[in-house]
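Have a look at these structures, which come just after this line.
Read the figures in this text as sums done on the coordinates, not as results from a lab. Small disclaimer: the values here were computed from a predicted structure and weren't measured. Cβ atoms are built from the backbone, for glycine too; each structure is taken alone.
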Structure I
Amino acid sequence: MIAFIHCPDDDGPAVCARLVDEAATLALGARLAAALEPGLKIWLEGDLGSGKTTLARGILRALGHAGTVKSPTYTLIEPYAVSGIELYHFDFYRLASPEEFLDAGLDEYFSGSGVCLVEWPRQALPHLATPDVVIAFAARDGGRVVTIQARTEAGRTCVKRLTDTAEPERTAPPG
């Protein structure tokens, strides 16, 4: 079960969720899959091993992808076509400079209707498109807490749909 908690000091549609294990991260991915719209740009932030790729796996499994889902650390991008959605999973951890993002022509993926999930997005700044949603992972109390923040109108719609599919738990914020 995912407990959505409204984040303290949020300045827009943002929620927090406590993820106690990998199954909870996969479940959050499944809920997010139901809230996706074409063209969304979602940044996944957090330390190595924080759950970014696991969340992507949960999204893809919920959309019907049965194959392997791996981090595109060395390939920079893993494209998927599932359930009528073009989904591009990026990992920019190994970019030596932001210009490598442009040199590889990756900016072209961000202007279409595909959903872009981006791990290590700051490695491509200032060239990366503005995110619709930012999902930040942080280790806490033997599990993880994610903060999900909308940055655009499309992002607000996504976050609202995400939280409308779950029963929010009204408890103190994670801390």
Structure II
Amino acid sequence: MEVRLLRHRDYSSVREIYKAVSNEYLRYQRKRSGKVYDPVRPDLNTSQLDFYVATHCSFAAIENEKLRGVLLAQPLRWFSDWDKVLWLEYIAVHAAHRRRGIGLALISAAKDFARKHRIKGLFTTLNIDNEESKSLLLKAEFDVKDSRIASYSPESLPRASPLASVY
């Protein structure tokens, strides 16, 4: 598996994964409560994807020349008392390829990016009822608070990770 920066040519595969994961989440909500309580957009538009490519801190996981997972992120300079943080907005892995380390490799790539760019921390939010997401973030050594916000302390940013090689 290769983890690399997101590219323009990845758009259709990112949209495919995003749509599948969004629909999976909407089905879960309906099954759990009979209604949609946290609506999500079914697609990402080109300008959104252009933005993530331009940040140079969003990643794609490629296996057998196919995109299997994506991490969309952006650096922020105003969050908390830190001068710069990396906001992980979206982490998704194709359903057929989960539980194989792809999500962890994507997060490792984001950690490596943060270390190289002296970013002070990584933050993300997660759906309160998404135990798989919570488990992934805990494996990645994030501090998950109130099952909604997760952060990763900069002091423990490792040297280059063996799980991710970013090109």
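Work out the source of -11000 here, i.e. which of I, II gives that when helix-only ellipticity at 222 nm (-39500 (n - 2.57) for each DSSP H run of 4 or more, over all residues; to 500) is computed.
Numbers: I: -7500; II: -11000.
For helix-only ellipticity at 222 nm (-39500 (n - 2.57) for each DSSP H run of 4 or more, over all residues; to 500), the value -11000 is produced by structure II.
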Problem - Test item: semi-axes √(5λ) of the Cα gyration tensor in Å, for residues 58-105 alone calculated as 24, 11, 7, pick one of I, II - result: I
Handout entry: Structure (I, II) behind the derived value 33 of relative contact order in percent (Cα under 8 Å, 6 or more apart)
Key = I
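Say we calculate distance in nm of label points 7 Å out along Cα→Cβ at positions 2 and 146 for every structure; which of I, II gives the highest result? Mind dumping the intermediate values first?
On the way: I: 0.5; II: 4.2.
That would be structure II.
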